[in-house]
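Right after this note come the structures.
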Structure 1
């Protein structure tokens, strides 16, 4: 079959959801002829032919770690993905964000089966990577449901719309009507805590004489908390906490709980389709998950408040409980013709709700009658999307057909902030998390529509190119137009050059526009009651804010693709991403008498600090990604070697001055202080390298994976508290034995050498809480130490 007729046949096959090419089986390896569906509308585009850099992560690569979390597994396979594990950051401790290419977590678009995934209701507002972002929660999907993950490392707003500035992560689910697996995972950290177990599985079912298929997957998992808090070293100083070995089981002389939260997760998915005819297919994907997460706030000593000793003579550690409910449904009909026309019409529903509770705590204003557990309120996000996508293979007299694509989208979004029980917010509020008041209630919504068009063509055997444009109109801030040009030229069968240029945008999330709360925060060693006010509110505008606008970006990439031998594949891609009007949550600014008087006149009392979202920074990110894989066939086995490296540097090119009203009120601290600038520029590793090797035979598979996290620097408002952290190596090992074709037994260890990041400078007592927080929340590899696990798997 020639390429022209093959293209038409493949277009029809994809339109109907028929299988094309199996994903590679080697852990971490890339199969160059794997057909991709991300970043292109061409039906038979492969990894090797892509005009943009793209990574394919297989289930084997995801399962090559002991992690039960998708985001953690991805971060160990992709050097461009950063996923630290912060603690004592309220809701962010439970729903942790990930970043691609050093950019914000909400500047990467997440798709499932090519359809936009909904945002989490969670908004990250505390001192962690991704502060101020409202992103997708990757850990809501059962890993057993995943066929592969395609990661497009390129701007793609012209193809997909808002958020696709750093790139696109497309999670492709299993859809076969046969086969399945069942696995039991157990593990524990070498420190003796953090025990985890997970029962997961999937199965395919065919029906209607092969016309229909349904693939089901699910997982049940539990994770115990970890605690890496150090001994408290300032008990004898006035006003500081005192020992409380009998108050919180297992803490001993540790006043805080610093580590991973306790979590229980239940997730299920169903992905299926039905052939109504030879040219029309219906499909649907449903995913649901519940997660019960318990993280911890800062220790309150017995002298923290006169009322403390009424219920907690030795002080207490408040618990912050998040109960997450996540639901999604995508349903549609698609088809194609022998003439190369393909169409796809779908509906996409997504919902995320986070209910907050505070336990092991009290409301000082209620004294001895205070409850010890409170309902604090909820955050929830909903989207409804209708898509219509079309493509047509055109004969322009070239060697191969030209793919013309076009379509439209309509999206509605809602974000709600619901109040908690009165006891949670009355007076000083529940310690740890004070709860949302009725004045904080928000019911925000908006809608937007988009139209797009694109052309892709293989002009010759050597040259392929594409162009795309997209127009979007939002009901709250206006319209945006994005465009993209891409090309690839193969000098020979072994050397090719690829390049892209594009502009894009990210719409301010409804949470960023609407979130409001007054809560206690730990800021430079001091507890403050901080008010977060919407940028469009009367309070924030009186303090100099303006309504949020969309972020805009311009991206360039240039890449070299090398395949010097059949089994060796190397890509080198350099990139530059300029982003204007980045949306940040301002630094926490302490009030003064003039500000307090202004706030009081607006009905805001008992606030000692404030912050709000703003468009105040322009940045430039430059970097390079290198990926290589090499397969060595042996007599009765094979060895797969992989190496990847990512370097990126972000610099602030423009910082808007603090509003004149703030300087007029006598505030000298900038609206965006140097600690926030440091989060953008230095708080993540400049570089990350991963070296991996997998030896496999009929019965044995041995894996070795070494990750080097580069240096990072945490800045403070005071330069004297800045700290640079040295690189860290982490080594993961695993061994699998197959006693039969169906059974697999695995034993492994992540961070087998028990490596830890540098400690926070002991003299920085305001940063490390007098020794209780010995490690930085920005440590990219976490700070839990070695994790040993075992897995029993059965496939059919």
Structure 2
């Protein structure tokens, strides 16, 4: 019944693939398949504006539902609320808080006379405009929209600069409003200076506050950790200027300052500063450069990246070519139009971060708020690390496709940790430690980079620093500041954790004791495995036993049906009463989900459950409702494809000797919860994590363990894929019969040799090779029954 439902679902939701005898053509222009509006509704929290791969600047709309202190979308834009109050210069893709972060310096084209302070327009009734999606164009590196006011904004960007062409209706004054204090989460301070003689507007905003409104402790993050500077120049003279501070409009003035604070609602409404410039012409071109270090650096970034004759057309064309080159890191042939759109948009979202935070001259803002220079050999400093999310799919895809960027990112995180007293924060926004989520995700991230051949960072320095964090208690580990959700300690109450062998729910100073134990076991395995690769026997012997501590929060008698992860007190007692659907002891998930979070020891988990066949039967119930239909969220007892703790579980069947169920489950989830259109993502994209999951699913492979390079195999969606590792070897994946119904692996070969293994070794991932998968419409229950090796 399950397979029948799956085949019917897929046949109805995807277009029919080309005939098998027609060799599909390789996609030569992948950028044409990118739709930046995917994920801009339904909780995906993406943004549609102009941005380049890993770009510092991302010029995108800030939409409003009538509250100037709370954008309609978590990251500035909500597809179903088409009313805009500005086009901001920075964004974070898919962050889960509302509002999330950044959205700095919204710039609004306004047609008409400025007669009151835009900050006093707290409900965005005057200085905002509706628009129709029919008048909107979003494509890689380029965004254009026509507003109901008659004004239009046409935007294109380089890495650190952008050019905007604004047009206005005849008969009305043309203005550009610079809302310098109106970042998504507010601001501590802001400033603007208008210079009519040089036709420039300069300024900055002091802000930060990622997740600063989060109910569970978010007040801890209402703090500033970066200042964004901007320099804007114009091709036309100003016909008028003005500024505002709070509710006071000051026509004719050229300087202003003042922040909004980080409060919400009435406590922030009506506060802040900004300025405007007016023009006698109805079309104006603006060029803008940004920096996190200084106005002078913003000028240098602008001068280095935009030529005097550059316009939106030329910059957009160059951006499109940059995206096409970037997206050709994976070339595909075959599939349906919708599959290609979903795939290349997912790959696009995966390349939006990490974000370059250094200037063209190599300066960057450190976590100590001082200006630093790049480390020796480092090409760029990167910011924005959503560690708890990204280490489960995104960082592996980054290392696979862009090992050079991954190495610079590893060095960037190490730099920030050194400037932060040796503490590796689990969620870094630009340069700022925010403490969001749980665990120690830098450990599996960097260990995974190393396993996948990344070497262009201070390997031993970073390793030693992460081991110290894992073994030497830090005073912040005893703090409850920010808990839950933003607990200050990165290895909370480490001494107690080491004494007990688990994080006690009552004294761990963490979000959830059972979740923290699982996260730390994953991190300790990563460091132990990395230690073995470096020949560091002492660290290996100390940390590898801790990789098994997940067993200390696994209660084999939790329910009559079987064991589960369960929160535990410092005295050894289990926290009760227990329910598999409870989130007590967990972070953004239930026991039913977290119980499977032992990727590095699947055989051990299966044994604790009663053996592989028992574990596989439990997985069946995890993925299917009682009527046999697929679970796609909203049920705490079953699979939730919208959040990270369980997104690896569709592949666990490979470790239980039933890989055909991995094949049908991965294909089902890819079909049911990923699609084209604004609601095409299953949940917050979380800096490309959900998108990276789809990329792996489409290729038919997924990391077996976050900190290693082996890949578990499923069935590819495309007839052929070429995976290019930057300047390194190519991995070719062929599945000539791939279709919506041919979802089961019949046989496979690696480099021409038949294999019965349902996984790829590290040698193929790091050295390249060819994988050929024969697929069909019925399961082959004899292929791939050998279990992958747990390196535990």
Structure 3
């Protein structure tokens, strides 16, 4: 093919001609996506910002969100600097690759932070505009404002993701995959911290507000007399907007990284370009999806959103097939620079690549439907959860757990089936099969622009309802419009979490293949220094056919265990922070009777400050566990057990993430069903039961569940990065058992120490005395 120049060393690829032009076109499409984001932003800001009272409340929410993110970014900047230095110490093919990997690590982290900040900064301006539109009875306008707010974030996500990846390919050509490891790691690491920190903030405020306001004081969710209401709405923006936007961006970036790493190995130069073409098509169809999403008269908002998704997905499928047949050659042997096992396959790479892309798009569509079925207010599972409220909170909790367990099985089987089908398309070639799994991931990426819009729609609608209730300026038809939009938002948030975990599994599986490739490459290099046959040295890696060994199974169990530990740490962090909020809101009610009488204003700022301090203090422990655990396993047990560790983390991660997300989504919407007047309506015992279920589900669906997505990708990327160092210290001339085990011990001590510090916080606020006053003392000390 004219676009490929084969290097003499058979490993370095140089792009030119058609391939170079296509990568430049992809970069241009990325810029177009960013420009469309600016256009959508102007449309949102042009809407009516509402009454003066609504703007005052919205301003308080915006101020709290800005202050939190500023403190969070200041805290996380230290982590970025430390990891930048550590990456420079890891082995690399050349000094250029080493510095590029570290430099683009910083860029990936900056892009992830920028996406999160953008999602928050516009959402806090859009919420009052949605409330204002509903106040005037304009349901469709309110929905369009909320969705186009998400469209801005969606365009920024695909734009910056494509721009970063295409820039690396243009600058580093054949070395791009190794540099992209840093870009993906930066995006994933920062997204995990933002997801955990924002999730702790939002759910601590939400749980605290519900338990004291709804259950104890018997006042509405967003009643201005509740001191936690502003913090609750701030949390929606720093958790569901900033945190989830960063999460979806890193899913986008890491999937591209995995596809390009394996693409070079399986398809040569074409493998560096085709994985960019497919999501570039998705960027264009995302614009279409945002434009066509508008509700018709009497139509559910969810139906309109789903229609926009399916239209953009269908167009993406058609255009991706056209691109594959125009760009790829008609035989595998015509792909220059591919392994012999790929070149000898008798088939059409155009058809194979098209089918892989379609698998990813179909996977997104099926998960959208499946998640909507298990969490939608009009579907049987969630309606059954709501019905159990007639028998108390315990049965509500049990029913929601059952929904989560069942839905996790179906979702995991569907994701696994898609992966297996992609694997079968590889015709027996492992490297091709793994690449096609990554291509399926890029197919799923074609829907990300619309998916991000769906996700942001949820918190914007939730905030709009809160601002309307606090201001007292919206009632009657307007209040009903906002209630409907909020219920739709709960379902769209659950859907995006389901699709996010699908991208996480596809990317992690592809990265698992990249890890295996990196390890084997390092082992072959070490074998040359020992002057032995490669087949002898590969036995050391345990990555050959001897996979069923006690050490590998031990690694698998450890990987699954870390998912449980990580989830437990995140939920416990919310429990501690929420406890502090409960004590603070109770204190204000007790010491300031004028709050309930409406003659005195609550101290909203104190609750926001508590949430900020607690969330920033708590986010370090899960993050250190994610980064240090694979280092301890890899250097301590070896390459093979680390492979088992990653497999265990992927398997347990997909089940746990879906279980937590769908349980939480069903509890939240079951509460909405009761609040709509069913089973006694607001203020009834059934309502109190669903509120309890919702408070259990809050850290499930908005803290621990979504944080598992970046968790498994961070652990896979850490493993890919450290694999050469593990091999160098294990075999070859650089073998050094003392240093190797020393690194493992230090990593283990850091992880265990972080967990121990977290447990001491448990004791600090969990030492509950018999009387309420005594119990509050430790809480205030912890704050």
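Rule-based calculations on the coordinates, nothing more; no lab input. None of these values were measured; they are calculated from a predicted model. Cβ atoms are built from the backbone, for glycine too; each structure is taken alone.
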So helix-only ellipticity at 222 nm (-39500 (n - 2.57) for each DSSP H run of 4 or more, over all residues; to 500), computed for just one structure, reads -28500; which one of 1, 2, 3 is that?
3
Out of 1, 2, 3, which one gives 21.5, 72 for Rg and Dmax of the Cα atoms in Å, for residues 223-390 alone as computed from the coordinates?
3
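Taking distance in nm of label points 7 Å out along Cα→Cβ at positions 207 and 567 from the coordinates of each of 1, 2, 3, which one would give 1.5?
Numbers: 1: 4.6; 2: 3.5; 3: 1.5.
Derived from the structure labelled 3.
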